[in-house]
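Engineer: Multiple structures follow.
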Structure 1
């Protein structure tokens, strides 16, 4: 494999959930190029499975798309050292109003490897116990329950486009229902 060498990383802007950089990189032919890089602190997500097999989903407004989306519960890590299992449990309770001590790692995804280092660990939560929602002041979330078949159909119809949600639902279906 040809060698790439990062010569410099310049911070362009610091945000609340991402940092934007320009990376100066020497490519294998010796040329020097500038690439955009987004640094992300990481996240955790959860597939909450009720006793009846239905999956709890959250419907919320997403500014980047200027519309509501249907997703699995997820959120950013509070810090680089926060265990993703703890973050998944926190987001489950905050967003859905359910808690669980029964979380199992399902899959790890890298959302956009061309320009971002975001990593999301996705868990399956079973044995849900009713708790209470504890939304951030800018969160307005509606909790809905669907069968896996309904969610797969929404994915194939283009009604669910969120990458982490598609990865999670398809992986859950493959591992627990078909595997």
Structure 2
């Protein structure tokens, strides 16, 4: 008897989000064939706007086909607005399309690195960080792999090195509660 593979949709603002999330998900046991990446078409519009517009489409699909789509992961930089503001924007995008807001326990993970993903990368590289200071981008997205491996080690130990960025702690808690591989 053939078993249908779970599918995770990854919706990211930029290539660094994509590389970071894919590397982490692979480390968690997801395979390349189980992850569908939705990318903003280059030069068409602002990536954050594209994510907000694409989010209701993916939520509608997830809700309509729960037997096919296991989860949705959405990644948006918090910039200086923060996690709550970014989540509100996504909730508003759902309501504007006639959909209910994300419910607790729904397999939708909203990842909001504050200030941005480079903050998390700096932290994982051993640099003390806050969520306001801007950190430099990596020269190549793939350079995040050792930093993701460090995050995976922390996750396996069950604790982030302190002090950890609050937005990363929140994401880890949500991931553990709703998205961690459970033998699927």
Structure 3
């Protein structure tokens, strides 16, 4: 008997997704990696409304697992982020990514790797993008391994406005 592999894809997030995202961002396994912040709905609306994110040069996505929402993902232009983020970046083609799986029961099944691969593939559809980077916490072994399996390499330890991190990078694939 053949086992079907779940299909992972991305779609652009809309304002209609904000209640779902608010609920996800308040789940314990996500709160644990975001300085134990539990955002209100209004805070989520103000920060994640797609037009607000576009003004910040960020693109929000909803990850779909066999067509059902299961994750949040975003990409952003690293150059000029502000707030102490990526102040040494000079490459206008560098993009950053972040993502989280909403249901803790789905962790450890390879879905994060598939989500990251889908996100990186999407980001590289823009010919101006030269590389993608990310910055998991040093003690987030699951995320670090996920990124490595998705083609990222560890570059160095850094300190971000959120604290210590492992700077990881994925170069544009050769044609």
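Derivation of every value follows stated rules applied to the coordinates shown; laboratory data play no part. Treat the numbers as computed from the prediction; the structure is a model and nothing was measured. Cβ atoms are built from the backbone, for glycine too; each structure is taken alone.
Engineer: When semi-axes √(5λ) of the Cα gyration tensor in Å is calculated, the result is 25, 20, 16; to which of the structures 1, 2, 3 does this value belong? Display every interim value, and only then the final one.
Structural biologist: Numbers: 1: 33, 18, 16; 2: 25, 20, 16; 3: 22, 21, 17.
Source structure: 2.
Engineer: One of 1, 2, 3 was used to compute helix-only ellipticity at 222 nm (-39500 (n - 2.57) for each DSSP H run of 4 or more, over all residues; to 500), and the answer was -13500. Which one was it?
Structural biologist: This value belongs to structure 2.
Engineer: Can you rank 1, 2, 3 by distance in nm of label points 7 Å out along Cα→Cβ at positions 31 and 127 and just name the one with the largest value?
Structural biologist: The maximum falls on structure 1.
Engineer: Assign the value 21, calculated as relative contact order in percent (Cα under 8 Å, 6 or more apart), to the correct structure from 1, 2, 3.
Structural biologist: Computed on structure 1.
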